[in-house]
Structure I
Amino acid sequence: MSAFPQSWKSTVSHWQATNRGRDALWSHGSSEPLPGIVVDYAIIGAGIAGSSLAYQLTRPGAAGEGKTVVCLEAKDLASGATGRNGGHVAPASFGMFPTLTTPLSAGGSGLTNDEALAVLENELDTLNYAQEIIEKEGLAVDFWKGHKLEAKVSREGVESARRAHKAYTTARANSEKFRGTDSAWEFLDDPDVSQKLSRIPSALAINRGPAGSCHPHKLATELMKLALSSTSSNFSFYSWCPVKSITRDDAEATWSLDCHGRGIVRAKVVILCTNAHTRHLFSEDERTTGIARHITPFRGHAALITPTLPYTGRRTISHSYALEAGPYLMTTPSSGIVMGVYNATALSAGIARKKDIFEAIDDSIVLPSFEKWLSEYCEKAFGGWREEAHGEGLTRVWTGIMAGSRDHLPLIGSVPNKEGLYAAVAFHGHGMARILTCTRALALQLLHGPSYWDERLPRSFEITEKRLQRARQEAPEIITKEEMEQVELVEAMGKSTLNGGLRADVVPTSV
């Protein structure tokens, strides 16, 4: 379980390392006294969810107009998953459709066809909305919009993609809402075309559709700066202000937020943007129910790769990628390739065990098996990569903690049986494709009341007691009790199992 203040020093990502200038918000408000008044809104967490919600609440006419709004962050802005992600703003393709429609009991989301289509359409909406905000506000966040290639390199992968595409297109054709609308995705079932587009000699087929990327740390920073400069709201941001617990005072209709040595913040409304670090805010007896029970933290690895000369200049990779049995990756404007490892890849390739990923909350650790796999991938996968000179190839590796959701879907809105408590959490490692429209909708709910729902956002994201109970009863555990006991044993061993910041008991296995 997450605990703050943390006893370790986190790894530093490419995004965090390249946004440390004078205009960044490192340590912002860390020495300022907390407000002594009851604030109207308290946001806990300053990743992209917290910063974009702060932006939304402080716009003219929003719920925060004329109100006092604070954002409390346990460490620095975007110190968690947002500042450690793969840089994508990437809608999922039709390849996700079968998972969304598979029953909960079989590990899917248990949605109807129309509900699943709405989820996929929302991700396209999020990409377009990200572009709208960035262009409207003139944000210098390295935003790019183009195409994502989901490359299939096995016959099984091609057949799986073909079945998913057929199910998706059939569902669209039979849907009253989506019938007659154009799909943004296409299935390219041609090895020659796939290899030419992807520059991957083993590619057999490709799912191609719209995608984007950005510098996520800069985006979170710029949105927070817009909130700080708002003349519509009295907004404050406090970094290094970890919230230990939240307690409801029904008589006063307020929440008390215990911020360790920083003091107490009292608020009328609290919004949790804490993602993987949500459970510890609830009492022990509530951690087996409600939203705390729905979330499973998990650790991911990512890296910056400096490309060899055949992949630079006009020959730079011009798409973002999701590769079967491989990583997801994108290119930055000047610094090379950012690459992350899917859980399925890590487990199937023997890079990691379940306990190395799930319920792991220490982001100071880089596992040697991941580092080895990341360092070797491009040379093995991309044609003409060429031998790496000193300074090329693997340049930086980091880890980040994400939040698995029992039904693969985020939890958005009013928390059941908790008056004045709202949440935007559990993004399942796919937050950049969802969060901006989620916080747009949440800001409207805060303006109009807990019964309001922005119909542009899928109803399947709404936090309801029925949804939480159904997931508890039907969805399989992301990690079993026995596997969890292994994690607790490893975490209890702490830094004694580390060697130079690397897990010493993990030996790199076959890739």
Structure II
Amino acid sequence: MSIHTARFKNKGVDKISIPLLFGMMSAGAFSGNVYANDLTYLEELGKRLFFENISLNQNMSCATCHAGSAGGTNGDSVTNNTDVAVTGSDGEGVGNLRPPTNQYVQFRTDAGDIVGLGNFKVCTVPFLGDVACGGAFWNGRAEGNLIEAFHNIDPFAGVGSEYEDMYRKYIGPLSDQAHASPFINPVEQALETKQDACKQVRDETIWGEQLYKYAWGSELRCGKRQIDKTFARFAIALSAWQMSKDNNRFDSKRDIALRNDADGQFPLDDFTAQENRGHDIFYNVGPVRGNCVFCHQSDPVNAGGVGPFERYTNDQFFNIGVPRNHDIPNDPEPDIGVELIAPNLGLPFGTNLGKHKVPTLRNVDKRPHSGFVKAYTHNGWFKSLEQLIHFYNTARVKPTCAPHIETAEQAIVNNCWPEPEFDVNRPPPFVVGGLGLSPQDEADLVAYLKTLSDGSSVQAPARYRLHIINESRLDHGDDGSSGPFGGLEDRADDAFGRF
């Protein structure tokens, strides 16, 4: 019995089934294995890595903290309403921040362009001067060039230049975030080494070896000499899927209404009057100004919120004065935010203390059912959009709460706000904290934000079926009819030989 046959047997595929399965595959019964959104092999590898329980006790995946039904954030309502930070695979370890969304960070357009979050760098902004921007995680530490520049790993070594041509676009903050890596973080999926993660993929899944071979044209190897490169390729695959249409659907009420609108401009025909008013407050159209657009706009060219790929974030960092969340397990000290790495950019020490990434507002209210609780801001202190909008409106005008008032619900009842985590580096009140909005204005803003939730949700992948390679799934835009990769399909031949 070959080592591959032995692994199949361990995965529940017996020796009798294997020849029959191979014969069926040769006949093309499973030759496509393409999802409705036509994932490439690299994207499918990334999706399966994302949803597989690659963890210490095989009980936790990336999707545990980034649920499609909750807009790419934590899908556990009880945790959102209490601890906020998700307990790791070992049942004991826990982080100190709310999981950020993994959607609408970066995405691939039909034209093949990568849109969205840039690498961590200094941006020069009117009225603000030089500020930190870009990078993934709440503090931007997934800078975008760490795999090659910092870790000195060449993920394209040993494969043809075609792979670099296809896949280099997926290297950036998302690949750095995946490479960081939750798989081996002791408070997350908690595996001890990269090799442990690789071996789970190789030995415990039916798809691991084949998809890796199809995507990268080489065997999945977990040895000490190969593991750094293999792990970097896992990260690139995770990045590719997270940039895909499968993960960034653009099918919210706002998107559909904008596409169907007669002139493609606000007010939208398919919006309610309240939703259109909320848009106007968001974008400072008319006398009521919410000033949300100052931070929550990614496409300044299509001003007014009509850009088809608007992400509702400028990817900068701000301290809005969020109170400390004492419900996070072990009551950790407040996270200092981008101050951790901003001095590496030459920015003065202390000027970024307490600043965290401006999140996208897409799917900000997406939830699996109406009773589901979502948590907001980096520490999850707010439990509803209504609470958060009221804070943006009044944080600098209400009195400071007594020390025993610690939750948003208590603060609103007592008409006060607790002391912020860091009472420095805060925007002026006309941006955050003293907007002068009425209760109706706040409700209108919430109504508009709810139009940004996608109508459909990312689903876990279906059961994997072994199949003969389909060259058109190597890269988008290739129909596979003329072998455009000059023999790439030969090097990416099936992991178990030609049939």
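If FRET efficiency 1/(1 + (r/R0)^6) of positions 97 and 153 (r between Cβ atoms, R0 = 25 Å, to 0.05) is computed to be 0.40, which of I, II is the source?
So the calculation was done on II.
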Note: distance in nm of label points 7 Å out along Cα→Cβ at positions 249 and 265 at 3.1, derived from one of structures I, II, originates from structure II
Which entry (I, II) yields the derived value 8 for percent of Cα pairs over 46 Å apart: I
Comparing structures I, II by distance in nm of label points 7 Å out along Cα→Cβ at positions 113 and 313, which one has the largest value? I
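Every number in this text was worked out from the coordinates using simple rules, so none of it is lab data. Since the structure is predicted, the reported quantities are computational estimates derived from the model, not experimental observations. Cβ atoms are built from the backbone, for glycine too; each structure is taken alone.
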